[in-house]
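Asker: Below are structures written as structure tokens.
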Structure 1
Amino acid sequence: MEKPALFGQTLSEIQFIVAELGLKPYVAKQLTEWLYQKHARSFAEMTNLSLSVRQILDEKFRLGKSEPSRVQASSDGTKKYLFPAGSRGFIEAAYIPDEDRATLCVSSQVGCKMGCLFCMTGKQGFQAQLSAGEILNQISSLPERENLTNIVYMGMGEPLDNLLQVMKSLEILSADWGYGMSPRRITVSTIGLVPAMKHFLEHSEAHLAVSMHSPFHDERRKLMPIENVYPIADVVEKIRAYNLGKQRRISFEYIMFKGVNDSPRHVKEIARLLNGMRVRINLIRFHPIPDTPLESSDDDTIRQFREGLLKKGFRTTLRASRGQDIFAACGLLSTKELVKLQAPDF
């Protein structure tokens, strides 16, 4: 049986472990410094711990960090990192540099159970939850780690379907004993799991991004089965009822599909649905994936759509397409590797 990992444990959890091992209380703070601030890759590197303490830790635990197994670099500077997830498959993290910003898009699950029509990860099906350590390892193992300005939980999986581990990872990212990152530089996405979203809003200061993709119930449920359980109108009302501070951002993600959700009536309904809310709307070109009838709206349609929302008073951005030459759509690279892994060996 594999030894438990220390990386990904909170300070309180490490304090409990230290007490159980009969070690001095200050060892807990030393461990969090080595794990999250000094970026140790082994217990042997923790030189302010006695040799006997390091031997005890090595006997009982593994550190829990690992390197990516593959990287693809785009001509625009975007990099996609592939990580093995045990025998369960693969996960992806995308590094996106942009002038004075550098964003890392991390995964929270191996595969996904939500079954959105436009998502390649969903076509893999759900395989496993990632631990907080496996989420944070995508950050810690990155060669560009020191350049990061922003983290977005928008990779493989539905983050709020893995609420406990995502919240643990957010605590470690933002705590002064952890990475000390401002929660205002972290965004967590969701398709609208209302109970988990409520918990997130109440117990985190990170930004929230909601995948809308259509303001109409019948249309959205064809794209996203979750609409049958948590309609977008209910998701919006729950957010509207929450008292958000001025520094916390709520955004709505909107992938543009040709002839599906890109008409003036969609602009009108979005404006009605979000009336009076201080939100941002992010329009996104659709990155094609295999075996889907969906296509991206053309640039002129997207421009008119954005202008319509701006006239309605909504801050609306068009997210730049990045990494088009390296399996840009989330889930494509891991699916390719998963197929290779599952192929019969003749």
Structure 2
Amino acid sequence: MCVLCFITMKPIAYFYPPGHQGHYQDQHPERPERVEVIRDRLRATGHWELGSKIEAKEIGAELLRRVHSAEYLDALERLSAANQNFDGETYLTRKSWELALQAAGGAVGLVDAIWERRADKGFGFTRPPGHHATIDRAMGFCLVNNVAVAAEYLIENKQAKRIAILDVDVHHGNGTQDIFYNRADVFFTSMHQSPLYPGTGLINELGKNKGYGYTQNLPLPPYSGDEAYLSILDKLILPTLENFGAEMLLISFGFDAHWRDPLAMMQLSAQGYLEIFRRLVNFADAHCGGKLAVILEGGYDLEAGAACGQAVAQALLREEFVDELGESPQPNSKDWTQVLIEATETWSEIQL
């Protein structure tokens, strides 16, 4: 790294989506306050001012069509213009198409800044979220798959050979898996509650064709908590990622695995998120040239969002964190240990 780059590189970069309030439906859990509470918390703690602010990159049809079908993108634009929902759970407004492009462009702008070392780490408040959006349909509140577009941008525009995506949203990132399921240049791994929407992400979903062995799923039973996530990360996910040899690590971050979230039944604490991301920062520093970007997905309790967002930012900045929400009042289950045993047996037979 040149001396000038080292001097000018910011410790963290943020993307915040201006005008995102135009994507809104009354009483819907995917609401503007989800990102606003994180930004407001970081402003209050002084961490917002530590980072550079990244603008969305304009992304063309060619990049989008490497991730989503042309027919789907046309339908999304048309439905947005008509102010018509995609389905019963995934809404659109007249601003949603524009804002979905902005969210994807924000993810691209963020990874570009980190790849070029204008920032050490990055945190994208991408809204609308994206990890459920498949090649040809919206679902689960998601429109354009932001993390997939960012990964594809690195491969096509930065000549990256191997990108890793770790999904720690409480719901399985079925769309991201779908997009890269037949490919070996993107490794996708996910820890998620099971059974839970969308019902995918079983241990035996490993990829197909050239992509066999490049998809890894850890479906955790309800009431798994910090110990489950950290044990699986240490014993299986990080060793597998080391074998893969990623040039950059992208994290689909949902704070809905927190014990306060109303749409799931996991037991993560904000301190648990800090420990997860502290490990990921150390891994990226050791194996990916420090290159790590966080892309926001789900999470629906606002107090949990503020706490977990702060925990993630402070982990990226290598700071300590005080978890004022504490641990769940419900006891954790130990049923996750069987998942680790089964997954370890499966992955002992796979060579990357």
Structure 3
Amino acid sequence: MRLNARAAEVLREVVDVYLRSGEPVASQQVAGPAGAGMSAATARVLMGELTEAGYLEQPHTSAGRMPTGLGLRMYVDSLMRTRTPSPRQRDGIDTALRDAGPTPLEIVRAAARHLAETCHLAAVTRAPRLETRRLIGLRLLRLGAGRVMALLVFDDESVNHHTFASSSPDAVLERVMRMFHAELVGHTLSASRARLMSEVEGLDLESRELAASALAETDTDTAEQAVVVEGRTHLVERAPDGLSLSEVLRSLEDKRLLLHVLDDMLAQQGPQVVLGTESRDLGLERCTVVAAPYFVGGARAGAVALLGPLRLEYARLVPLVNYTADSISGMLRGVPSAA
């Protein structure tokens, strides 16, 4: 069913009322000046058509209507009237991030903590991907004949290491480390690779190949390092009917699964809302994930998300999560978020 303007208005009103009350919505609540501005009879007819089309459902014969997953999806994608965060809310987010420690991990942790406390939901953040973190140090260590270990030190105080084959003499290792500290410190891992190939001059072929191996693809972040979870108790307190506490806690403790979900969302544009059975991978089919990506150097670096029951104030929370992601992006490039 393609919704005309009146049917769309009725669906919006039903979902708005249901999200506030949690109860089936009657046609009288949709009609009149406080609702969609039509008679109860007209609202009833349109609600019946929306039910037949799969956007609404009627739990009991004499009850009102509730949105289905399809109805919530239509509402979130096309119908809800988003509410821009207030100046006080924006200032609270920006202050929380400014007061965090200087490292990216501390900033995203502060974002999760602030969202969890202010929204009374579980909040999850993904630390910046390795590719987007700024390098501050490189050590090359010979392990024996034909093997070298590269130790990469990032500005969030994390260290990543990998080994590769090389028979270059120690003098070449020293030359590459000097070049790194002269030319590449402060650049992200991906930018350092690009600069090495196009902008670093005066480096012989052997040294350039060794440097490329040192900056090559490394082990990815571990889930334990990359994922921050705050506000578990909020989701436990608001767990939907039929969802056991053990299911909630088990899903929030599975950081590998959370990392997979957040990284999947990084491939999408703008804020994302994953509803109910769409979040089956999380094992929380009665819950919702509201997420938005943040950026470092123009590249999607990580994501911030809220986890809660299906009945949420989407019109308020989607812009709030999106603003938080924008604020993280601003902090990670050293400037405050735009008001």
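We did not get these values from a lab; they are worked out from the coordinates using the rules stated. Just so it is clear, the structure is predicted and the values come from calculations on it, not from any experiment. Cβ atoms are built from the backbone, for glycine too; each structure is taken alone.
Asker: Who wins on distance in nm of label points 7 Å out along Cα→Cβ at positions 30 and 118 among 1, 2, 3, i.e. which is largest?
Answerer: Going through 1, 2, 3 one by one, distance in nm of label points 7 Å out along Cα→Cβ at positions 30 and 118 peaks for structure 1.
Asker: When distance in nm of label points 7 Å out along Cα→Cβ at positions 14 and 182 is computed for each of 1, 2, 3, which one produces 4.1?
Answerer: 2
Asker: From 1, 2, 3, which structure was helix-only ellipticity at 222 nm (-39500 (n - 2.57) for each DSSP H run of 4 or more, over all residues; to 500) = -13500 calculated on?
Answerer: Corresponding structure: 3.
Asker: Work out the source of 34, 61, 5 here, i.e. which of 1, 2, 3 gives that when P(r) over Cα pairs in 20 Å bins from 0, in percent is computed.
Answerer: Derived from the structure labelled 2.
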